[in-house]
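**Q** Heads up, there are several structures right after this.
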Structure 1
Amino acid sequence: MVKVYHLKKLIPDSKMRTLGNTYVDRKQIKLFIDHDADVYNEDNKLLMKFRKTHLPSKKMNTFYDNVIRFANLKTNNRGSASGSTRKNVRDNPKIATNIIGYFDKLSPMQKMLMRRKYTQKKLSSLRETRFLYEHPEKYKKLIPFITEIDRAYKQLVPDHYKKQKKKADETHFRIGKTAFTTITTNVNYQTTIHTDKGDDSDGFGNLVVIDKGEYTGGEICFPQYGVGVDIRAQDVLFMDVHQWHGNLPIKKKSPDATRLSVVCYLRRRVWEQSRGKSKDFFKRQTRKIRRLKY
C-alpha cells in the first residue's frame, strides 16, 4: 500500500536561501519515510515517489562490483554541495564523487591540448567520462541496472519521463537506450543543502543507494518540508531535485560500511550540444577527445 502525503513548507523561501551550503539538522525533519509513499506539496505538485525493494538485486550487485573501485576515487569538483565556499575548485575538499557516461565540460588539461591540436574556433566540449574511456567493458555491465532505473522512472513518473526520453532519443551521447546521459556516484558523502543544476528541467530526479556493511544516517532530506527518506539497497526514489535537499551524516557501525549513492540524469548541455547530430559526429567527437589526455 502506497501512503500519500501532502506537506506544507515549514521554512520560507527567503530562509532556505540562507541555509544553502549548510548541513541538514535532524531537528528540521519531522517526518521520516521508510515505506512506499507519494509526497506532494501544498499546491499538489509532486515532491517525491519512494518505493521499497523495487529494483533487482542481481543487476544491482553487478553494477556495484564493476563501479565501486572507480567510485571510491576522490575528486574536488562538487563545490558548494561539499560545503565548500572556495572559488578555486582545486581548493575544495576531496570527496568520493565521480561522473560516468557523458559530460559537457573538458578538464583544464584537455582544453589546453584541444586548442593546440585543433585550430577551428568553435570547439565542442562533449566527451566520454574517464570511466567510460578507461573501462569500456565494465561500463557495459552497468547498463542493465541503469535500464531498470529507467524502467521504474517510466512506470512511476510517466509524464516527466516522456519529455526527458524524447530529448534523450535526440542524442547519441546517452547511456544505452535510457533517458539518461550521465550518472553521478557518491560514496559515504554527506551533501549540504542545495538544489541540483545542469539536469533537464523537464525531467524528474532520482536516487538509488547500494549499501554494504552496517551504518546509520544518510537519509535524504527536504528540510523546507521537514521530510526525510531512509533509502537502502533495491529502493528507488524519484524526487524534485530543484527543491532544497541534502542528506544527514553517515555513521559507520562496521568498518567496511559503504553507502554508494547513484543519481542518473539527462545533462542539459550534453543534449543541447548534440541534439540532432549524426552518429558520425558522435564517432568523430569521441575519437577527437580520446586523442587528448584525461
Structure 2
Amino acid sequence: MYPAAFDYSAPSTVDDAVRLLAQLGDSAKLLAGGHSLLPLMKLRFAQPTHVVDLRRIPALRGVRRDGQTLVIGAMTTYAELVASREVFDVAPAIADAASHIGDPQVRNAGTIGGSVAHADPSADLPCVMVALGASMVATGTGGQRTIAADEFFRGVYTTALDAGELLTEIRVPLSSARAGSAYAKHSHPASRFALVGVAATIELERMSHRVHQVRVAVTGVSDRPLRAIAVEEALIGNMPEPNVIGIAAARLADAANEAGEYKARLACICAEQALGKAAQRAQ
C-alpha cells in the first residue's frame, strides 16, 4: 500500500524543528530512522498531513561526555552507538542492545531517539535507559526540560513528551570505576524484536566487592519497561557470585508472570545472563 498524501519538511536546526511542530500541531509527525513511522503510513494506520524529517539536524547526532554524564544525541544511529568506544567504556549495555537490533540496514538508519520516543513495549533501548537511570531531554517552545527514564515511559507507544516537544538528547550518568552494565534478550526469530530482554547495571563497593547499587529492567512483559525491584533487593549487599545472581534472577518470575509462564521463564534466564555479564564487567 501507498501512504496518504503528505507535506514534507527537513529542518536543519532544532529551533526550526520546534517552530514547525508548534505551527503544525497534531497533524505533523517526526521522522527519525523511519522504521516505525513509515510502515504505519504505508498501511495507513498513521496518516499525518506533514512529516518533519530530523535527519538533517547535525546537532542531534553524536556522543560526548559532559562532566559525569554521557550525552547521546537523539539522532545517533544504532551503528554509531555500537562503534563508539565512549559508549562501550561507560555504558556497554547500550552497545549490547544496539548491536542486536534488526540487521545492518536497520542499524545504519535507526536512531536511539526514535526508539526511545516510539516507546514500543518490546523495544530494547527503552529498557536499557531505565536500567542505566538515564534522563531524556525534551525541547519545545518553552525551552528544555529533563525527564527521568522511570517517568518517561507511560504505556504502549506513550511517553511523557508533551505535544510540540522534541526529544533532543539522552543523558546517562557515569558510575564509578567498579561498575558494569549489560543487556541480554531472547529475540523473535523473524523481527529480532525482544520476546523478552533484561538490562542490568551493577556498582560494587571498592573494598568488599559487594553489590552497592543495582538497577534491573525488563522489556517484553508489560506495556512499558518494567523495573525489577525484587531482583535488585536480593542483590544489594551480597557478593555477585553465580549462585546469588541465579537466586536473585529467579525473583523476576513473579513480576513477569502476567506475560505468561514462557515469558516469565525467559525473563529469569535473560536476567541471569545480564546480571552475570554486568558483574563481570564491574569486576
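What follows is calculated from the coordinates using simple rules that are stated; it is not laboratory data. Quantities reported herein were computed from a predicted structural model and do not represent experimental measurements. Cβ atoms are built from the backbone, for glycine too; each structure is taken alone.
**Q** When distance in nm of label points 7 Å out along Cα→Cβ at positions 7 and 239 is compared over structures 1, 2, which one is greatest?
**A** Top value of distance in nm of label points 7 Å out along Cα→Cβ at positions 7 and 239, among 1, 2, belongs to structure 2.
**Q** In terms of mean count of other Cβ atoms within 10 Å over residues 135-142, which of structures 1, 2 is highest?
**A** The maximum falls on structure 2.
**Q** Using the calculated result -0.56, -0.86, -1.02 for log10 I(q)/I(0) by the Debye sum over Cα atoms at q = 0.12, 0.16, 0.22 Å⁻¹, for residues 151-214 alone, pick out the matching structure from 1, 2.
**A** It was calculated from structure 2.
**Q** For relative contact order in percent (Cα under 8 Å, 6 or more apart), which of 1, 2 scores largest?
**A** If we compare relative contact order in percent (Cα under 8 Å, 6 or more apart) over 1, 2, the biggest value is for 1.
**Q** Here is a further query. Given that Rg and Dmax of the Cα atoms in Å, for residues 127-270 alone, derived from a single structure, equals 16.4, 52, which label among 1, 2 identifies that structure?
**A** 2
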